[in-house]
Structure 1
Amino acid sequence: MKIVFINIVLRPEAKKHSLPVGLGHILLAAKTHGFEFDLIDMASERISLDELGKMLEKKIYDVYAFGCIVTGYRYVHHISQTIKKINPNSTIICGNSVATSIPELLLKNTQVDIAVIGEGDITIVELLKALENKTSITNVRGIGFREGDKIHFTPARPVIEDLDTIGFPDWEVFNLERYLEDNAHGVGEEDTVSLPLNSARGCPHSCTFCYHVFKGERYRKYSEKAIIEEIRRINTAYKCEVITFWDELTFTNLKSVKDRVDAINGLGFNFNWGASARAGLFRKEHIEEVRALKQAGCRHISFSLENGSPEILAAMGKKISVDQFIEQALVLHEGGVPPLTSVIFGYPQETPETIQRTLDICYECNIYPSVGFLLPLPGTQIYEWAKKAGKITNEIDYLMKIGDRQDFHINLTKMADNELVETAARGLESLAKKQNLKLASVFKTGDYQKVAKP
């Protein structure tokens, strides 16, 4: 059985691309269980959709497998259509949140044959075995599939209880040299070997705008022993100097911070790293814990403000206050660990005043945020609100046009479209100027730097 996995690129114009952690785990599972496959990596090889079509014409496969987040629906639609034109008898498998959040829409409106719903490590192996042996896929849990005009779903697959049993991706299956050149995980440090490391799956919180494959499932972590062994491995194999803990949430409490710091301090070598934490975790009295993070090599902690309005924070389902956010940002600065954050503009309650308040808080905390406009995603409360409010009237049309959250796609506020965008842009320009930042774009800030002082 000839199998090809495709790494779909959602930002073809980006200068840097991150290693695909989720796909890395899927490929590890397939490889571990003896499946041979080809990989077409649209990101590392900078392959356009037209170029992909030409490549697929040159070699025919039995199974085509890919996935992406739901904002890449239009790419899945295009690629699956291309494949079926070339090879009508093939089987197309799709995973990640584009399959998990909208399985029925996906199967009814694209050429995808099988949707992998939820965690895919075990499902992909069982599915490939069934296809190879020509046995019924109805015994494979955690999938949806089309049979004629009907859509069928098998029972949900329980999540993997012990993440240590699945291991970590084998980065050798990718063009690692190209990804290392991109240095997308370098935490602002040039000329370093940087890699992602997934140390946990899921998030114990449920914000009304957020969707991920593990939403609603129990938050799980690798053991510190397994994490440390993986750090040793990638340091030895690749001389990795910088690690980004690639998690929805790395630190849930102070004990998890102490456990990671103690484990890293026992390694016997130094490296720099970044992680995420819940807002409100660090208070003024935790300055020594922050200093311990810095001494252990931590170069940033990410946690989300999202908005400066208490009313909007409540609508988002955020269990933090603005004061908690400010306190954590300031104590991180004091302890020498730069805080990073993100903000969202465009909840129904948004006004020019709430936008300015959000940016004032960022200035107070000396943070230039990762910025996005509200992008309602299937499977979230705000998506259902947008449908009921008549803001999303045709789901397929909506899914075909959405993309990066930094781009404006939909307006749920009472402001006019141009007022929302221009108010945010002016505020961000002012913030950047006050922080002495040089920005190519106030919204897409993959690269920015401090302006040199005269």
Structure 2
Amino acid sequence: MLLRIFNRFQTTNQLLLLVSKRKISIKINDQSLINNEQRIDIAIFGGGIIGTSIGYFIKDNASINLGVTVFEKDPCYTRASTTLSVGGIRQQFSLPENIQMSLFTAKFLQNIQQLSILDQPIPDVAYQQKGYLTLADSQQMKILKENFLVQKKFGASLDWLNNEQLTQKFPWINCNGIDAGVFGTRNEGWFDPYRLLMAIKHKAKFLGVQFVHANVVGFHHQRDDRKKCQKVIVQYPDGNQIQIKFDIGVVCTGYDSKQLAKYLGYEQRQINLPIEPRKRYVFVFDCRNFDQNQSSIDCENHFPFLIDKSGVYCRREGRSNFICGRSPPTLVEEPEIDNLDVDYSYFDQFIHPILAERIPCFEALKIKSAWAGFYDYNHFDQNPIIGRDPFYSNIYWAAGFSGHGIQMGPAIGNAMMELILNNRFETINLDRFGWPRILENRPLKEQNIY
């Protein structure tokens, strides 16, 4: 079996010698079913940015013809966290791992031509390197400074700006009550999440990754520690259910991950996976007066991804449109998660007053549209769970990104490829994000959650 081979040999070059005489790849598509006698090498549960990136990096780097299949219940991504995000990318985190993952993705975006297919045009993901600007008052400045030093140490290109420097560089911002800010001069900004997902998916399919429209509805497994779980039950859109054998499974189902943990028997083990959906609103507004009031400044090219001291964020979207939102600071403000309806009063109550104070011409604006999406929120420490399952030696996890999955997707794809193929993290050491910290109640807090 492939997993036993993986456990004995550390490199795919060694694997190649052992599997050259046997066929280990099978073809699947949305129109065909898999019978119970067939099996797949690597099954990826969840086809958002995380699962798709994992599939792409494995197929792009494996020196043997591994059969990689991604199961996704929503192939149009109508409710996916990936496509409903605002596409920000920043290195302004407090943990080195998060800084390094964001830098990896920034480099990936700058070399997007690697996703080109034959003579087709280079994918355009609308990557805008216009920087993040994080503001802090006197009480927040100490933490901002500490994080800034860590970020610089791990390679982030940032400037520290005092109140006077902020006012000079961003004259349209009201800096009253602001003591300092950190501005990303390179590798920060935003991109189009859907375009990036499609670019990676198309290249993954070109390399041989199979994408199947099906929902995971159960596993067949043994409860003894360190046993293997090698049978998954999936349901197709027509309601037909089928059991599929696999050698390695990767759970990256985002805010639905708790359900898969249940299928894997976590409730019987009295383990509560700390990942849950959190609803976030994104509002799009028009403020045509902004450029008119700043006629002497090229605001279109110099408006950053602004993070106010309150947590309200805002960035440019085209000529006169802006995108904004806010993560609720308390559980009391958390929206209900039974639907994806938008509560426009949330903007009026918790966002617009802050925007209007920080950028005075935003007092007069017009809401044009809005949407809502779910984060896969890790309420334990707001950091992802990445690595091997604590009970099944052939199951891996990559979930709980708490809103940062879109900017870490390529880095996670690369990291999981290394762990699965080479049995260790190589580019970025993500061991601290593994299951042990959850089971041993050792939170690894990220301070910069927006």
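Computed from the coordinates by the stated procedures, all read-outs in this text should not be read as laboratory data. Just so you know, these numbers come straight off a predicted model, no measurement behind them. Cβ atoms are built from the backbone, for glycine too; each structure is taken alone.
One of 1, 2 was used to compute helix-only ellipticity at 222 nm (-39500 (n - 2.57) for each DSSP H run of 4 or more, over all residues; to 500), and the answer was -11000. Which one was it? Display every interim value, and only then the final one.
Numbers: 1: -11000; 2: -8000.
Among 1, 2, the structure yielding -11000 for helix-only ellipticity at 222 nm (-39500 (n - 2.57) for each DSSP H run of 4 or more, over all residues; to 500) is 1.
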Among 1, 2, which structure scores highest (criterion: distance in nm of label points 7 Å out along Cα→Cβ at positions 91 and 339): 1
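Ranked on relative contact order in percent (Cα under 8 Å, 6 or more apart), which label among 1, 2 comes first with the largest value?
Working: 1: 11; 2: 22.
Checked 1, 2; max of relative contact order in percent (Cα under 8 Å, 6 or more apart) sits with 2.
So FRET efficiency 1/(1 + (r/R0)^6) of positions 51 and 355 (r between Cβ atoms, R0 = 41 Å, to 0.05), computed for just one structure, reads 0.70; which one of 1, 2 is that? Each step should come with its number before you reach the end.
Numbers: 1: 0.50; 2: 0.70.
Derived from the structure labelled 2.
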Structure with the greatest value (metric distance in nm of label points 7 Å out along Cα→Cβ at positions 67 and 427, set 1, 2): 1
Entry that produces 3.1 once distance in nm of label points 7 Å out along Cα→Cβ at positions 203 and 259 is calculated, selected from 1, 2: 2
